[in-house]
Structure P
Amino acid sequence: MGTKPTQGQTITLSAPVSILSGANAVGKKEGAGPLSSFFDYIDRDDTFGEKTWEKAESGMQKKALSLACEKAQLEGDSLDWLFAGDLLNQCIGSTFAAREQKLPFFGLYGACSTMGEGLALASMTLDGGFGQRAGVVVSSHFCTAERQYRTPLEYGSQRTPTAQWTVTGSGAVILSRDGYGPAITHVTVGKVVDKGITDTNNMGAAMAPAAYDTISVHLRDTGREPDFYDLIVTGDLGRVGHDLLLDLFRLDGLDLEENTADCGMLIFDPKRQDVHSGGSGCGCCASVLTGYLLEGLRAGRWRNLLFCPTGALHSPTSSFQGESIPCISHAVAITAQTA
């Protein structure tokens, strides 16, 4: 039996897995932000034609996946696997969307890191020879997340300055063993990191150490320097978490300020849109990746990108019981090389 090349927590794919297409669907607030031109579908009232917020989230996933298949010139049933996830209990945003897809389905939960988890698992599956094409789709919705994790919108509670705004959005990608770039070359699977943060309104502080750990491991495993990547982009640390991440690397003598960014800071305009520390949610990094980042790779703005979504793996129950917040980050190396 053959083995796949691995080093530590990092897997080097035998052959790069192509990202045939990416597509997204977002809400009104996201569509009013600085990345509006990179979104495929912007809903005018965040309901996506449904009667409940939860059904709206499923609707986003169906829309994003349908558009991604259309861009790849594929029928939905031509996918061998579907990897999907969201923030809701029992991943109902994904499972209710998947019941109409009629595809072999893997339901995932990595909180806001779910797109990274999905890309990693789908890439390894295809690289292992188990199928030709796979879809990855994730989502989040501001109203469903508020109802589940904090307080219903009707309560009107005041948000702290460190709080982030859950993005209403979904992103989908179609991966293939064949095709042109951008392509995934390496995945670094993160470990759960918990530094004892208990404030659920400060996700950035909780998640920054996990991003630091995974990025550090990836660089060590691959032997690459940070400047190998034109952009190292984290998912949903927001302003507070991003600044903490830079501070952690400065302690190692590394200044990453010039080639790092965070999806939670990119998707909203902090001066025009009241989002406090920035955006969050599975749909944040997914919609930024499938629009802004993939377009930048295809346009030649970047050649090598390290995509590092982060997730806070807590629940309302664990928070009520005073537990700290375990977090994780997965790193996916993407190259614009087309041959």
Structure Q
Amino acid sequence: MSVIRLENAPSVIGYAAVVGRREHEGPLSDDFDLHDEKEKFGMDTWEKAESEMQRLALNLALAKAKLTGKELGAIFAGDLMNQCIGSSYAAECSHRPFFGLYGACSTFAEGSVLGSLLVDRGVFSKCAVLASSHFCTAERQFRYPLEYGGQRTPTSQRTATAAGAFILSAQGAGPYVREVLPGTIVDMGITDINNMGAAMAPAAYDTLTKYFEETGKKPEDFDLILTGDLGKEGHGIICDFMKNAGYDMSGVYNDCGLMLYSAATQDMHAGGSGCGCSASVMAGHIMKRFEKGTVRDVLYIATGALMSPASLQQGRSIPGIAHLVRISAERGGE
């Protein structure tokens, strides 16, 4: 797959991030729109709470864009729960065409790729991109019920309780989705559910090297290169891989899983993960930086570990994927 340059680059005209208590206690707290100390968002189950996070993020993003849900051509949304129930229940009241996505932690970038392509081609004039995760729903599905009290390994990442939303439009003042590069699956045989950074880093390496080789660009051409969510383990791996390939990203690279929590004051082991991790960082912190003008050209590479509870129980390896989205303050140029 080649880099796709969007000639009619869609504008991100609305964005919002909704998070839980621990995410609000982290270093990016001022950049989120809403949080709930109890992480239930007024609901009586964790699964309903996750859907409510998505609904709130969508409505807040629409309000910023001064739109109603009826003006959306479609909604692209995903989460970590089986059959994407968090997204489907969140979108059911909108009565808009709905595309349920599963790309694990890469879901927000996957939705941004698909939504941007369809807006760029004139299929939709406006669409919404949503992604969420909730620590309690993910633990119940992929690991153990919270009451079990299982101990996490040092390489494990905490699933973020968070949701993020973009409103993409054919018209707007930016920032703009300039280029996208859909990822291909890379499976290096990793089977450890508690080391997803190692499973996903090779996919990030594959996508990034393809982008740099095809475009001729270098890491220093960007204000920020942001992966999501490799965490501490994957961060180290991708830095080594890229440096060995001749691309030193050390001056401009960070990872959403490391940004969301404070390593000094919050014990999150290897960092954050989940669909909502990079979605909330992008729709919160990064969009605020575009507003302030502290970044003008960002490469966002969201990575996903494409396993399921059944595949894990069968001892199968964890395939990785990484989708790239370039977001710029300018619509044109190189």
Structure R
Amino acid sequence: MGASVQVLGPRQVPLGGLRAMRVRRTLPARERSLVGAWCFVDHYGPDDVAATGGMDVAPHPHCGLATVSWLFAGEIEHRDALGTTARVRPGEVNLMTAGRGIAHSEVSTEETTVLHGVQLWLALPEAMRHGEPRFQHAVIPALEVAPGVRARVFVGELFGAASPVETGMPLLGAELVVEPGARVELPVDASFEVAVLVDTGAVSYADRSLSVGELGVVEARGQVSDGDGDGDGTGEASTRHTGLSLVAGEEGARVLVFGGPPFGEEIVMWWNFVGRSHEEVVAAQASWNAHEPRFGYVHGYVPRDEDGSWWIPAPDLPGVRLRSRGNRGG
């Protein structure tokens, strides 16, 4: 018998400034705010760049979170206030840990004709959220993990494969390409909340049907046993989820699998900031809009359009006090 699956549908939202591209967002949602530490899921494309203009997100700030960029098609250039210039392509991952604060820009390259991918955020725990910002990039190999199933593990560990990027907390993020009718059991620790996002095709996830753009979430069931005692989730686990199967439909499928232990802290999440109080977010907004040095400066970004902005100002705060939220409810 399959595990109970909560299904979240996407909503269309603009990403960026005046000529914002449209993305499909499943987290945060009214029904749920996080899956493990994952607090934000944007899914976009495939977009014909000649028709849509592609991605052109001017410098903007982040704090209290980490961004994970993963592409299925196309290429994006990342620039940040650390002086980093890096491109991300299919099969590669960019992980930017904002910590106390950083600014960056994201632009699809001139060589890109089709843009297709996801942007994911991680809420940083208290012990990490005031740390120094940093950037990591890695190429992730594809492995055959079952007949007709290939996986790339870009965060954490799955199927015995471990990502080379370091997150400092137990997490899971992987791409699975599943041939028509192929089946795979997901060997995920039972202490993890586990989500599947469908990019192409259709799947049965723990006996629940999911179509393109839908996010299916299975709750945590057990406790992790971290054999090395350092809290990074790399030790032997005492239990695994049961009935956590994934079966592709007749056209095959590509999905993302991500998760982690329930995030034990409430957060205040607004625009590009993750904090713990209304006052923290107000201070971050004011600091960015005043061009204070907290988030640094991104050099080398040039707007694609002559009338484009060189930065994205933080919008006005709502006229109510921002409230914190935990695992469920927005």
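Coordinate-derived values only; no laboratory data. Predicted, not measured: the structure shown is a model, and the values here were computed from it.
Name the one structure among P, Q, R that log10 I(q)/I(0) by the Debye sum over Cα atoms at q = 0.19 Å⁻¹, for residues 184-303 alone of -1.16 was derived from.
Working: P: -1.16; Q: -1.06; R: -0.97.
It was calculated from structure P.
Can you tell which of P, Q, R yields -0.42, -0.49, -1.10, -1.58 when log10 I(q)/I(0) by the Debye sum over Cα atoms at q = 0.12, 0.13, 0.19, 0.26 Å⁻¹, for residues 8-95 alone is derived from it?
Numbers: P: -0.47, -0.55, -1.00, -1.29; Q: -0.39, -0.46, -0.95, -1.35; R: -0.42, -0.49, -1.10, -1.58.
Structure of origin is R.
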